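The structures considered in this document are given below.
Read-outs throughout are calculated quantities, based only on the coordinates presented, and are distinct from any laboratory measurement. Everything quoted here is computed from the prediction, not taken from an experiment. Cβ atoms are built from the backbone, for glycine too; each structure is taken alone.
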Structure 1
Amino acid sequence: MKYRKFQFFSVVVPVCVALTATFAPGQARAPKPRLSAKYTVKRAPSQASAMAPMASAAAAATPGLPLWSFSVLSDRDGNQYTGVMVGTNPFNEGSGHTRVATQVVPIIFKTHTIGTGVGAGGILTTTPGDTTLNPTQPDRACLGSRNNNPLRLFLQSPILQSADFNYGGVDVGTTQTTDAFQRANFWKVIDREDYHVTLSPITTFDPIVIDVPAANGLALATTSLGAPAFCAPMAIVDINLVDLFINNNILPALAPRGVNHGTFPIFFLYNSVMSFGDPRDLNNCCILGYHGTGNSDSTQTYSPMNFDSTGLFGVSGLDTTTASHEVAEWMDDPFGNNPTPPWGHTGQVPGCQDNLEVGDPLSGTEAPRIVMRNGFTYHLQELAFFSWFYSSRSVGVNGWFSDNGTFLTDAGPPCQ
């Protein structure tokens, strides 16, 4: 069964940067991308249907996400746009520290098919065989002799821990990376001493196993793409299976433990990506992450996200790149339907798009890397500012339209 709610675009993401980073033992140099990286969003049915339950959430036994609403007249097309973001209103010296309880749920995939090679038209040849992708176990083949536990690395990353962020000579604070982005996003209008939106408290759950039917997923053998071999197998699982399992099994099971529409569950994948449909067809691959809304409750948000160490997507797909993309998009477009003037022909969008997905315009573009106290170098993606979508006048840091200065003007005339 396929979900028409999903909207996705594809891009191959080669990147050249003059920065130093730490790679796996077999990756002495920056890896070149060998597969295309895709990100997607599972939109709520409509903005109206998403807003209606939110209005009653304050009176409900379980409050929803802390949200603020915006209404902006865009000088890109002269139209008015309204939407919601997580946090408090940053305009007019907006202040306050918003904290969203976040649950990290490791997902173990067990697959029963092995991809052994690539045939005509990008169709994988396969053979039966069992593979387990477990983010809670050390991976010395890809990560080396230390800092080799993927889940621990994620919990110690700037997605969830504080680091010092400086954008173009402006120190926006010591905080989590998405909060740093949001502060920079509205730098000219916030109370800089007090405005924050962070993931806190963080709760880590026991791993959940998804046993993947042979027709719905596989593991790529390390030699399946030819020479050179990559460091460890990588799973490809049909996104429709993943999303159904999350909605039908995981979310109901975790509800008694505090997962609800007022929290943000992260489903943590390791060297595991998704496909739209048949995983044997590489043309359907590879979705590194998405943020979505629940099937039975459109105000329940969540995000599966991959932590890659294979290097198959190049530098710009490594470790927390996907998390930096998805968490920021969840914060600025939690239901996937904040409307914008049409924009496109940039990042992973070959055509036109009309929602406030801050990662998509710069997919494949790195932000400065962050070395945390554990000594690991984390990779992040550059993100587009609110002003880039709506206005020729930036309210962002340095007058920029993205958090590393790649965008110095807005998105231009409406995309056609």
Structure 2
Amino acid sequence: MKSTPVPVIMYHSIGVVDEKWISRHLTYQWELFQQHLEWLRRMKFHTISLQQLYDHKKSNLNLPPNPVGLTFDDGYLDIWVFAYPFLKKYGFKGTLFVNPEFVSPLKTVRKNLDDVWQDSVTLEDLETKGFLSWEEIKIMEREGIMDIQSHSMTHTWYFCQDEIIDFHHPGNNKYPWLFWNAFPERKHYFLDENQEHLVPYGTPVYRYGRSLGIRRYFEDEDLTNHLVSFVNKRGDDFFKRQDWRSELFEQIKFYKSTRESKGRHETDEEQRRRFEYELKESKRILEEKLAKKISFLCWPGGAKTALSIKISHEAGYLASTYPSTRTVGKNIFQEDVSKLYRIGPPNVRFKDRMYHLGGLALILQIFSFRGYIPAKVIQKAVRLFYRFAIVLGIKRNGVPIH
């Protein structure tokens, strides 16, 4: 008997879109998420854990009818505020991938939709920006609504080449990881505060990549100090000049003409230790905090190398997440058990904006993933309709993608 593909949906933030956040396209409006759950219940879907999916792929374990996995990356506060109460309301469960370095140190439990439904607080008064606290994470795990798993320690980016592509400057929000790396103890505040002052203006930005997918490059600190000093001496008006970048690149040429660069790539041993910290330490902390075994890993941004994959197996992860494509990744029996494939929630991308879609679109996407031809045809028609609506100005709630 042919195995039916099992869809796993990848969400991030569920809540209210913050127009100031550079990654605002990751936020699925809570009203649309509620529609997703309503349609899943209407169509008699049953949520499963990643352990159930792993056992199914490995041993052909029987799954409930219409199985679907719901996963949430990064550990945003709005998961507690919106996603968790909705999952409880509709009788569903999910998997939450957490980065320990981003967990809020707050000891309190913040209000959520449960409190709104009990009339103890208004929807407008809910705090939604930020990251989850350990207590909020523990409650969701303890109640069996969220199965907590690892998303590595840092979820950061590092320089990976000696090519300078930009400089930190006023109003710069393109590289929030510069601030995370300089002050990791403040990472969980980055959605709530302007952190650009944590890194000096003029600091060079080298070509970069995600932590678990690159060999890190350590900058020449003397060059950085030279550029920062150059900027400081020219005062607050320096970045108002149209050619400020050209001036800084000229300073780089001058610096390199007088001395050798002290920049270097990390050694094999340094890279291994860094990967072990990302994968083993995150697992250890989560297991210690939650008193449970952590068996699954979500690669931040999908970045990985042969070495980081090897270390993930050494750490004891049973499987990790991979993106499903048209030809690879259906989560069926006898498929590679170390890979759990996911698809994103339904959306339409047009030019530089993303338009999130509702519950019926999710059902079409799931049946299309399963291979049903009518669903694929209708899904394409829906996307085409949305594009026409966007062009005509009927659909206007797109979120910019950067």
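General remarks:
- For 2.6 (distance in nm of label points 7 Å out along Cα→Cβ at positions 322 and 362, calculated) the corresponding structure among 1, 2: 2
- Looking across 1, 2, the calculation of Kirkwood radius over Cα pairs in Å that yields 21.4 traces back to 1.
- Origin of the derived value -3500 (helix-only ellipticity at 222 nm (-39500 (n - 2.57) for each DSSP H run of 4 or more, over all residues; to 500); candidates 1, 2): 1
- Taking mean projected area of the Cα convex hull in nm², for residues 194-337 alone as the criterion, the top structure among 1, 2 is 2, with the largest value.
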